[in-house]
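Asks: Quick heads-up: structures coming right below.
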Structure 1
Amino acid sequence: MNEQVEQRQRATEKLIASMSMEQLVGQLLVTGFEGVEAPQLLKDHIRNHLVGGVILFRRNIFDADQTQYLTRSLQETASGAGEELPMLIMIDQEGGRVTRFDFAGRLPSAMALGAAGSRSYTYIAGQSCGKVLCALGINVNCAPVLDVLTNSKNTCIGTRSFGSDPERVAELGAQYINGLQSADVMAVAKHFPGLGAASFDTHLGPARVDKTVDELLECDLKPFEEAFRYGVAMVMATHAEYPKLPRDGELPASLSPYILTDLLRGRLDFRGPAVTDDLSMGAVAGRYGLAEAAVQAITAGADLLLFCHNLDEIEAVHSAIMSAIIGGELPSERVLEAAIRVLWLRAELKDRSARAAKAPSLSLDDLGPDMQELMFHEIAENAICVVKDEKGLLPVDADSSVLVVLPGLERLFNLQSSQKLRSLRDAMLDYFETVSEAIYDLDSPSSGQVNDVLRKANAADVVVFCTFSAGSHPRQLALGKKVSLLDKPRILVALDEPFDLSLLKGFGTTIAAFGFAEPTFRALASIIAGESSPGGRMPVEI
């Protein structure tokens, strides 16, 4: 044990000895909140030691200056209340469609990195993300997703996964973790013990993974084992059920003693904190209620409990946990064990912050969109896959008039007008003189939108029809079928999940893009025009 670790252990032990059981319980709770400023109730919870961390969403973030002010004010509130260690300030900044802010560039999706297949690209993506988060005052990123996507109908995971090969997911996941943590932001491997085979979204209700322990070890757990070897800070437990496990098969993994203790600690020897997925999700809250779920999760072996939408219920949850301790339902030793793991992590964050303070400071200008998008454009070029080009349509002649048909994504991602996504049309204009555009509603294209698409298609030489996660938004397929019947060259582009390409027939040229940000659009336009070559290899079967 080196000197710094010994000092951290002594400091943590001293801190724990000075804390009441009420304070120790507070270390285990992480809450979300509304708005771009910390509400008074959150400040009161921090001052009363009812929470040990917060998690940020797009609803909390406007721009870089506001985010830095928010995180700084949260830490100042905690230190003013006597907290000696930094609060956990968490976020889900995975890249691709799970992106909480765009002002420093939209990170490539995990599946884009899987298609590019480069360890160095993946490390760079993780490190780049970490540098931005660190500069914003965010110290924990709930990423990467280490689920092995073996079920093509699993739209909850989709392009959040690196792919369907457990070895590749393990290799790239470890590189992302290394990159992220090299920037002093703690990584969270999720969703333990593997959600890639599920076919239902745990946000909405119970999901099942029908695998035995041996089957999980053979596939789903390999990326987690690799992440543990590489020193990932935390692991997140899913709410899916695993009925073929030796026991607790009827329980969500986040409430299962077998999964969180026997498997995670006993068999896989992971020693860091285990955090639950959001306990307000339908798979848990709809069956147990927040208070009961909280007590069961800690009893089972969870160390941090995530409540993304329940700030006003935190006090009641805290009281329920205390009542369970007093009544003997929840052993105080289990709470102490969980608090030690959490405080040890926070002590490490304090040490990292002290080291970072001595290093030259980085402004967000150093990490901003220009630098990032150059790098992400290169990644996108090496991720995009031309799945088929039966009649040799590519490259499209520069004299051709092109219609780009796109789903409207701003409403899906709840974007402000200032955050409007760049259009593929803008990128295509770099290569083609005449480019028109038609936008359709993702979930219910109107008759007017359909007519607009068909009218503009009749006037164009080539039609590029783009889909977005048609498994979750199937109504776009009817419009896609109409386009597929047109008597002219047609290109089908899956902007998100590549499985869309198997849902629409009649397109002789199909492309998997794995993204919908400006770097992807620029790379896609360049490939369609023949100015660059696609470098991706499909990370899943379609």
Structure 2
Amino acid sequence: MSLEKRLSASFDDSINASQLEAARGASIRNVEAPKNLSKPSDPPGCCACFAPLPEPTEVDVVLIGAGVMSATVGLMLKELEPSWKCVMFERLHAVAEESSNGFNNAGTGHAGFMEPNYTKEVNNPDGSLKTVTTDKVIHVCEQFLSSRQYWEYLVRKGHLPDPDTFIHQTNHIALGIGKDQCEFIKKRYEAMKPNPLFSSMEIAMPNEIEKQKKWAPLILKGRDPSEPTCMTKISHGTDVDFGTLTKSKVKAFMKLGGDLRLFTTVTGLKKEADGRWLVTSKTQAAGKGVNKVRAKFVFAGAGGWALIMLQKAGISQVRGYMALPVTGDWAVCQNPKVVAQHKVKVYAPGAPGAPPMSMPHLDYRTICGKEALLFGPFGSITLKFLRFGSVFDALKALKPHNLFPTIQALSKNLSLAVMLMKDVFKSGHGKLMDIRHYYPEADPEDWTLIPAGVRAQIIKRDTKTGWGMLQFGTEVVHNEEGTIVGLLGASPGASTCVSIALDTLQKCFGKKPEFKKWEPKLKEMIPTWTTDGFAGDLKDCSQRVVDGLYTKTGKGLKVYP
């Protein structure tokens, strides 16, 4: 019998026999369903929506959102308190589908090795560049070292899979194009090189073209030789697939007894008389679809929606806060021949006044095992706080207490809005020219435009002037009792997830008896962590300690150069 005949079926075939008999009944078997002996009062059929609300389930911890932050905080708490009942609510079909998704972020292990926005220019009286500041870049690097320590610990304990699935060694290169940017790169090198964190930094001066070609051949290929370029390189850089990392953390969270609920939207947060939180959620259920849990601690790691969650909770600490959601596009190259020539990450200074998340960069990426190059992002403004959010998100978050700070912040950043709108209306040819600023011989047919994630930047009152300001960075906002906390803001985001988790635990549990019990375990997770400093900072930043951290975490995560 031929394959075609075996795959085909006539009208008389048994699989088509149902058509010979008229359909009867409304249930699968045309018989009554068995009686529900445990819940005999359930309203039948369409009346289920009128069922009384279920009694709240008692839990210890609620995590809102299933991104890298909730995954990190949830996994830490399950290790610190194995008996605690922890439930994670995610409105989408899977974890890590918003900002943590591999294609919704830069995938850079932000350590300050190449990001120009972490080193602020300091000018001479005549306006020439004198040096750059290093306090921010040191802080960011120390925070990422905390992340590396924790991930290495999780791999060693078997909570994370082979590091090759989520992190890869990738040289980080800071690029200067033109005389002014070359001078900036040189001053940046001079300021950072003496610090043990950056002692391995190398520089390729404008006259060292062959060295630059060896480091980043695509950048030099086809470039006008009269245009000076300068580069620094650090080989301890990494590319991180935060989507895969988050999924692995959530899997470990569930393995330790954590409860993940997908397709579940948190719709209400109410503080009860005893200090616990009544958390209401909604699902597309066969019944009423409304569930309630009563929790001792709530963490809102829901991206831009964290602001809305804190507003629902009604805590005073969130008054005056608003968010400016920024989105954009990536240009993706999947041509294996091109990708093979650029297995590095390259950042260069952006336009004056450009926000940190819009600093252009040409990155080698490995996402779910797929190698590609990403360029961008091309910025844009949206009203959504999440990529899969609602166009009414910003309107929902706008309240009388944050209206004037929002107006003041936006009025001072009109040039930013103009710059983002220029990117919105930029043609395909215009975007290609931006790519060619980095990669002069870029073929337009190699580059596909895809949407990037949404970053809800913080708008808040300046503590000095009282006026509204736009703040680029992340901020942990919690109530006085430390029973509810939310993460607001973005960059550097996922790279500092471990430091932010530590900061959350210290702020919310630091004065509670259980925290003292946690200290030895936290020290095991992140050996450099101390209680008498800011979460993520290194108390001892000697060359010996730094080299030891790079070596231990590098070998444990298979990213040692």
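Every read-out reported here was derived from the displayed coordinates using simple, explicitly stated rules and does not represent laboratory data. Predicted model only: the values in this text are computed from it and were never measured. Cβ atoms are built from the backbone, for glycine too; each structure is taken alone.
Asks: Looking at structures 1, 2, which one was Cα extents along the principal axes in Å calculated from, given that it came out as 75, 52, 43?
Replies: Values: 1: 75, 52, 43; 2: 86, 73, 49.
Traced to structure 1.
Asks: State the single structure among 1, 2 that was used to calculate relative contact order in percent (Cα under 8 Å, 6 or more apart), giving 15.
Replies: Of the structures listed, the value fits 1.
Asks: Another question, if that's okay. Supply the structure label, taken from 1, 2, corresponding to distance in nm of label points 7 Å out along Cα→Cβ at positions 10 and 162 with the calculated value 5.3.
Replies: 2
Asks: Tell me which of 1, 2 gives 0.95 when you compute FRET efficiency 1/(1 + (r/R0)^6) of positions 442 and 506 (r between Cβ atoms, R0 = 35 Å, to 0.05).
Replies: 1
Asks: For which of the structures 1, 2 does the calculation of helix-only ellipticity at 222 nm (-39500 (n - 2.57) for each DSSP H run of 4 or more, over all residues; to 500) return -9000?
Replies: Answer for the origin of the read-out: 2.
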